[in-house]
Structure I
Amino acid sequence: MQSFIKEKRLNICEFFISHQGEGRLIGELMYFIRLGGCNLSCSWCDTNYAKNDFKEISIPDIIKKVIADGWNNGRWICITGGEPLMQEETGFLIDQLLKEDYKIILETNGSYPIDSLNSFKKIMISMDIKCPSSGEERRNLFSNIHLLEEKDQLKFVIDSEEDYLYAVDIINRYKPGCVCIFQPQLGSNDPKKFGWLFDRCKADLLNVRVILQQHKIIYGDVRGV
């Protein structure tokens, strides 16, 4: 079995330690493993470099890297991308990290079935629903939504009134069993531009969390944060 795992390799873009910049675990110090490759081309993508900037690394060497960087077990590791579920071997990596007693959050764009992972009920799933401003809303796999549990989160990046109405419709139609997050599309925009989104959610008594990307506010649009 060990030799079988040793042969498994993943396309890895980067490793880094940082505070989680978005979602319900915002502010939590995490170890990030960014996988290479993505099947979408969102108009506002902030990790486009991950599509082509990666190298192949074996799963044992990935785990050795995490340990060598001093990341103790029992702490959070974020598997992100790109799109992690593009690579079948992502499931093997997650299984091995769970055996090492790490807590795992998987960030996925929502276009692949999350139950392709045997361990999807043992980890936190952070899944996107792509809104119209992304240009990729046709790729949403809505059958994933009923698989999400209280431990998970469903994220909508909002850049316009159209996005807002689209997201509200999805929530009303599919009634997710997890926290829903509206994330303003900051890019180079002044965060104050999105005061309307906070006001609209309040006026509509919408049961969502509106959370900014704190790493964008602090560091700007740079890698490794």
Structure II
Amino acid sequence: MYRMSSADRVLAYSIAGAAGFVDASGFLAADRYFVSFMSGNTTRLGVELARGSSAALVAGMLLAGFVVGVALGALVADRFEPWRKTSVLITATLLLLAAAAAQSAGVTSGFLLGAVLAMGAINNVFRKSGEVALGVTYMTGALVRVGEGLAGLIKSSAQRRRGALESLLLWASLSSGGCVGALIYLHTHSVVGWLAALWVLALTVFAWRIEARESV
């Protein structure tokens, strides 16, 4: 992340915050399943399969939905490459609006489907050489980088410390967004989907301004 422009870093932190917001609300709505953290769903899948529980279907469907969302986001990013960030965020916004509408109608499965598709798609905002360069909805890689930075601090290695602070801020953004999302869901869950869509819509405008400057 340290090689990214300051504007892109702010965008990445903001997307991670939105992902935490959506994931926390999905986690509470789906009885402890995730819409952006697929490692957790994979563990749940294994546990439920071992139990012989039909709940494994929920984890399996969320995993499949995330993969489809990533594929959708990649296709959109490739189709609108000069405006990749903007187009991917527009796609995520539309999916989150659909999720919010389903939640308002009391269709929890529709809310989860729209949310997991959006979280998969949004990982395509930052791409390099045709591949996802920065995952913004999962933090294992970021925490590994923080650990490497800690080792670099102990050994006085500037190379190992490089990017650790940015990775820590990325993790903190997702964690903070999750806390806010959970608080809002627990008090007024009927609006949480709409607020998530508005958050990503605002990021779409920010991304458009970044890409507009880059195209000049």
Structure III
Amino acid sequence: MSQLSPQDLLTQLKWRYATKQFDTSKSIPDETWSALATSLILTPSSFGLQPWHFIVVKNQEIREELLPHSWGQKQVTDCSHFVVLAAKTSMSEVAIDSFLKRTIKVRGGEIDQLNPYRDMMLGFIGQMDESKQLQWAKLQTYIALGQLMTSAAVLGIDACPMEGINPTEYDRILELPEKGLTTSVACALGYRSAEDKYATAPKVRFEMSESLTLL
């Protein structure tokens, strides 16, 4: 298996930044986008339950509708692909059983063999009320956001994570409540504009000794 060298990885991570201006004339090629979409699907999650759904907003009219609920940040309308990462508002027994059926389909075996795992998951979910379940699910979406942004950087795709949005209005526009979903965070992806002054600005990070402890 081929792999990036440590230096290549660091080069790409230093190259990336929270893109403020996208080049509206450029679009992510289908093959590259397919890899990025798959990177989202491959994101690890607690118990493997994947308590999320990813909405890729390509429709420009919908993006324009989202813009005033995004602090007017033009990344929403100017990027190539705009991804809204939504969390499932609850994790039901039915959802757990659906995951277990999928596990058997992919890996083989008998569903009864997974009963101990099922009981463990039900016990974990059962100890949380709906608000705590939602908080747990939203935290999982940030794992997906990190995976998406790193994958984008490795492929030379610019990205901007966006928490400066109004989740309630996003939910309304994207009709998420009736789907058992709620907006967690968003990410704009595409290619940086030559006019984005932040592209060449040095990264401001604390020294490693201030942020990392080796025990």
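We did not get these values from a lab; they are worked out from the coordinates using the rules stated. This is a predicted model, so every value here is computed, not measured. Cβ atoms are built from the backbone, for glycine too; each structure is taken alone.
Here distance in nm of label points 7 Å out along Cα→Cβ at positions 149 and 173 was calculated and came to 2.1; which of the structures I, II, III was it taken from? Numbers along the way, then the final one.
Numbers: I: 2.7; II: 1.3; III: 2.1.
Clearly, the read-out refers to III.
helix-only ellipticity at 222 nm (-39500 (n - 2.57) for each DSSP H run of 4 or more, over all residues; to 500) was computed and gave -7000; which structure, I, II, III, did it come from?
Working: I: -7000; II: -26500; III: -13500.
Here the read-out was taken from I.
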